[in-house]
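Since every read-out is calculated from the coordinates, none of them should be taken as a lab result. Values in this document were obtained by computation on a predicted structure and should not be read as measured data. Cβ atoms are built from the backbone, for glycine too; each structure is taken alone.
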Structure 1
Amino acid sequence: MRKEDLRIVYMGTPEFAVESLKQLVTGGYNVVGVVTVPDKPIGRHGSILSPSPVKEFAVSNGLKVLQPTNLKDPSFVDELRALNANLQIVVAFRMLPEIVWNMPKLGTFNLHASLLPQYRGAAPINWAVINGEKETGITTFFLKHEIDTGEIIQQVAVPIALTDNVGVVYDKLMLLGGQLVLETVEAILNESVVAIPQERLVKDTVLKPAPKIFKYTCCIHWENSTLSIYNLVRGLSPYPASWTTFFLPGEKGVVVKIYQVEQLLKEHSYPCGTILSDGKTFLHIATTDGFINVKELQMTGKKKMFIADFLRGYRLKDGLFAK
């Protein structure tokens, strides 16, 4: 097929999905429609409607935008079909019904932020970092009934440094994802795709899931190892952020989000969660096999701050607890 005959419908929502759409537009591809979520009510009374990042980009580039509340709604399906697209691309969107993903002649492919079949699910980047992986990647694959299980088109591996947080990995994958989407479209146009069923890759392999992140997922359990806590913090930083509760002088307990830490591995006899501090420059919290050195945090209702700034407001003494 010639490039000029290709008609693409793009589906996505967050910032991660903007890069791939941007590269399609910059590359001169004919994006005949963009499907994203309805505008989100914000503000005290929900009177302000906030568009998704994908919609903002689409509108600024004069692209047609569809915002269905129900992907099976006949009126939406008819409107989508009227666009006469022969290829659909999905990046960080919702699960599609078959009537949608099976519509275009060339199929529908998805960009997923992991090396499938590993880390199927809603939060693959977070879980790869939380689990201490040294490598992750991006995958394009054709959609089928079961989520994240379709035939793999292309993959690119990306190293994860021990100092990387999820924000750093997110940015790497976002940029490379845009490039991989273009390469996948070109391969489809050239009819050079050799899709690989994921079933071939799961033999004798323990699959690690990537479920949605909830508040309880982000809670730090100080009785865990120093390394696992370190990985949890960086796997949730800068968003949604790990958290704990500080029991400070004169207060029942204060919820604190923690964004940056260091590992201190050494034997000790303190109960897990014990806070050690000189009241000026450092704050260490005991784990099973060492301490977490807290570098950056945020108290409820306050701004993020480095530990020295935090300690200027709270002159902590040894023996307090985090839980």
Structure 2
Amino acid sequence: MADPELGLIARQELRRAANPLALFCNGIGDHILTLPAIRALAEMLGGRLTLACLPGARELFFADLPLAGVCELRTTSVENGVISFDADDLAARVTHCDLLVYLNRAVTDCVGRVQELLVPEASVGLFPQFDYAVPFRRGVHAADLAFEIPRILDPSLTIDSFAQPLGLPPEYRLAAKQFRALLPPGTRVMAVHTETARDKMWPIGCFQAALSAFLERHPEFWILLVGEHEPALKAPRMLSCCGVELPMSLAIVSEASCFLGVDSCLLHAADLCGVPGVGLFGPTSPEEFGFRFSSGVHVRSGETMQAISEADVLHALEGVTAVLAGTQP
């Protein structure tokens, strides 16, 4: 998808930018989906890249990247899932930018204001207002679409080279490992996440029926519930890890044997961390927001979550356990 009309010399000029700025301000799940692209930009631009992002994002997602600096954005509003920010404040702190790279999947007036104030020599993004625009195509996985932005600068880049697991703070990774070690020897862990936007949630009663049946069939499994709020789920060998800090939830997912959940940031975390799983989809597209890097199965019945049956979810989970057991060809 990288623009074939952009010649070698032009690409080299973009890569030689002295003060490149990457601008990204979106939800937590979008951070994970965009992480391979930001990793590629940081490596390619040789430590000269400044990243403008949401407060706290650097420590959680970008701490190990070779960045020249980070500007935390002062957000002003969230409307229809699109985050706006104080463009004048950002421009005052950056002062000079010769290459603007915009990584969001939606564009707002504040982005145009940044372009107006910083007057970059070149800009790259997913929309026609940028000098080098990647065509925004539905049906393309969000991680692949974001990765086409660094590929404008270097078409030889491959997303798998930058799809390493999340670089979480070591104290959370250690705590997740220690917690798992408390479970009986030989235990397999399924991380389960039930909450997201209302129209993307599967009924809790369906989760209860499917998980109870799964645990009856698989005595080797324990279930760890993850997320901000504890769902009304109870079963033998089911523990709640809800309400902990986000990096702890991410670490628990990264240490799990497999994952079951709705379209959310924790599904994307499982995917990037190589954890196989089952993703439940209704109004959103699994082709765009489902598993991309790990072994994952998507269950979707039309565009409503209520149409997904417990039998379909159990069948998908059996497929994942067969992969874990090495019995699937």
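Below is a table of values for the structure above.
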{"quantity": "Label whose coordinates, when mean count of other Cβ atoms within 10 Å over residues 23-30 is calculated, return 20.9 (choices 1, 2)", "calculated": "2"}
{"quantity": "Which of 1, 2 yields 0.6 [distance in nm of label points 7 Å out along Cα→Cβ at positions 15 and 239, calculated]", "calculated": "1"}
{"quantity": "FRET efficiency 1/(1 + (r/R0)^6) of positions 95 and 215 (r between Cβ atoms, R0 = 30 Å, to 0.05) - structure with the largest value, from 1, 2", "calculated": "1"}
{"quantity": "Among 1, 2, structure where FRET efficiency 1/(1 + (r/R0)^6) of positions 247 and 287 (r between Cβ atoms, R0 = 25 Å, to 0.05) as derived comes to 0.90", "calculated": "1"}
{"quantity": "For helix-only ellipticity at 222 nm (-39500 (n - 2.57) for each DSSP H run of 4 or more, over all residues; to 500) computed as -7500, the structure of 1, 2 it came from", "calculated": "1"}
{"quantity": "Structures 1, 2, by distance in nm of label points 7 Å out along Cα→Cβ at positions 47 and 279: label with the highest value", "calculated": "1"}
{"quantity": "Kirkwood radius over Cα pairs in Å derived as 21.9 - corresponding label from 1, 2", "calculated": "1"}
